[in-house]
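Each in C-alpha cells, the structures are laid out below.
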Structure P
C-alpha cells in the first residue's frame, strides 16, 4: 500500500516516562489505520536508541531498511548551512534542527505508515515536551496526546521498575514537564488523557482517542494480538506492555508504598493531583 505522505495525519505521544506511554502507543497502534513508532529519538541522532542511528537496534525493531537509516543519519548529523547559521544569529532560533527534523521524521513516518497500511502515524517519546517548540514548528498540523498519571502510582512504578529506585527523579520530571506543556493544552490539536482512564475505561478512552485522530472505533481494536502485529519487537521486550488492561496497576501503590512516601509525594504534587482530578 503506497500512501502519499501529504495525506498522512501525524501525531506525537508526549507524556513523561513511566506514565503509561508505551501502553498508550500500543493501544493506538492496534487500530488498523494507526501506526505508532516506539521512541524514535530523532532529536538525539547520536543516541544509541535513535531510530536513525546505524548502530542502534531500534530501527531493526521497526523493519526499516539500513540504507534509509544511513541516509537519515547523514541528514540529522549534517552541519547547518550558512543560511541557517545567519538565521540563528539573527533570531536565536535553530532553524537547521527544525528543517532536519521535519525532513527526516516525514520520511520515517511515511515509510512506516506505508508498510503498516496506516493513514495516521506517530511516535511516542517522553522527551518531546522538552523540544515542543521544535516539533510544533516542524509539524504545526500534528496532533499531540499528553499522558498523565497519579503521582503516587507514578512514583511507585518508577521506584520498583527493575529496582532502579527512580521514583523521586521521575515524579519531579513529570511535574516539571507539566509546567512546560500546560500553556499548549487548550489548543485544539492537543488532548490530555489519564493513564488510569485508559486502563479502567479502555473503551471510552480509546473512543475519544480514535475520534481525536480521525479514525473509527471498534471494541475489537482493544485486544492486542502479537501474531497480527507486523513489528511486535517494538514492545515485547517490555513485559508490562504486552498485558491486557490491568486495573491493579492503578491502585497497587496503596499497598506497596510506605505511608511516609505517600505523604511526601502528596505534599510535593498536591497541585498536580488536584489539577487532574485525583484524590488526596
Structure Q
C-alpha cells in the first residue's frame, strides 16, 4: 500500500494540469445515472444488443469480434453511452448509419482491425468507420458498465463477459487510472458504486478486489436469464469457432471467424502474495461465476 502522502501529492498534481481539467469536464458531462431513469426503462429495438462485464474482462475483444458488417456492427465505449438512455442511444447510431453510411463514434480503430487484425483504441469521434449494412442488421454497443441495465431491460439481449478474478484484478493494477485505485470512471453512471467502495476501504489493493466483487455479485443473478449469453475470456484461446457459433445462435445470425488476431496476454506482473490473499478472502462471487478465487 502506498503512503497516503504520496497519493495526496499525486492527486494534487493531476488536478492542476490542463489535461486533467479537460478530462474532468468530459466526465462531468456524462450525466446518465441508471437509478434516475424513468421506470420502466425504454428498451432499444429487437435488433440491438449490449456488451458488458467488469472492466478488463474481454469486452473490447468481443466487440471487435462482432464487427462483421453487413450483418452486425458494434460501437465500443462511445461517450454518448454515458449521456443517453439505451433506446435513444441506439436510435442515434442507427440514424447516423442511415444518414451517412458511417460510424464516427466509438473508440475501436476499425481500419486497423480490418487491415491487421489488431484491436487498438482510438479517440471517440476521431475514427470514421464505413458501416455498409443490410436490412435488419444487428447493432451492439459495448460499455463494461452497462451491466447496470441487466435488471431494467429484460427483453434486450446482453453479452456478459467474464474472466478469472486474479487476471482481472491484477490487470486493474497494471492498467492504471481509476482502475488501479479500485474505481471505475468518476461519472454519474458509476458514482454510487465508487462511493460505496471509497467508504468501504482506503486500501487500493483491497478496493481492486472489491470492485470485481461488487460488479460480478450484481451480474451473477442474471447469467441464467434467456436474454443473457456468457462470454468467458479464457475460451477465446481454445474454442474460438465454437464461441462464435454459440454467440451467433444467441443473436440469431451466422457469424464469420472474426477479424481480431488473438494473442496470449503478455506476461506482466503477476499477483502478489498479498493480492492472492485478498482475492481468496474477499472474492466470494468467484464460485458462482465458475472460477476459483485465486
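Bear in mind these aren't lab numbers, they're just calculated from the coordinates by the rules spelled out. Computed from a predicted model, the values in this text were never measured in an experiment. Cβ atoms are built from the backbone, for glycine too; each structure is taken alone.
At-a-glance table
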item: Which of P, Q leads on mean projected area of the Cα convex hull in nm², for residues 122-177 alone, largest value; result: Q
item: helix-only ellipticity at 222 nm (-39500 (n - 2.57) for each DSSP H run of 4 or more, over all residues; to 500) derived as -14000 - corresponding label from P, Q; result: P
item: Parent structure of the calculated result 1.7, given that distance in nm of label points 7 Å out along Cα→Cβ at positions 234 and 250 is the read-out and P, Q the choices; result: Q
item: Winner on distance in nm of label points 7 Å out along Cα→Cβ at positions 202 and 218 once structures P, Q are ranked, highest first; result: Q
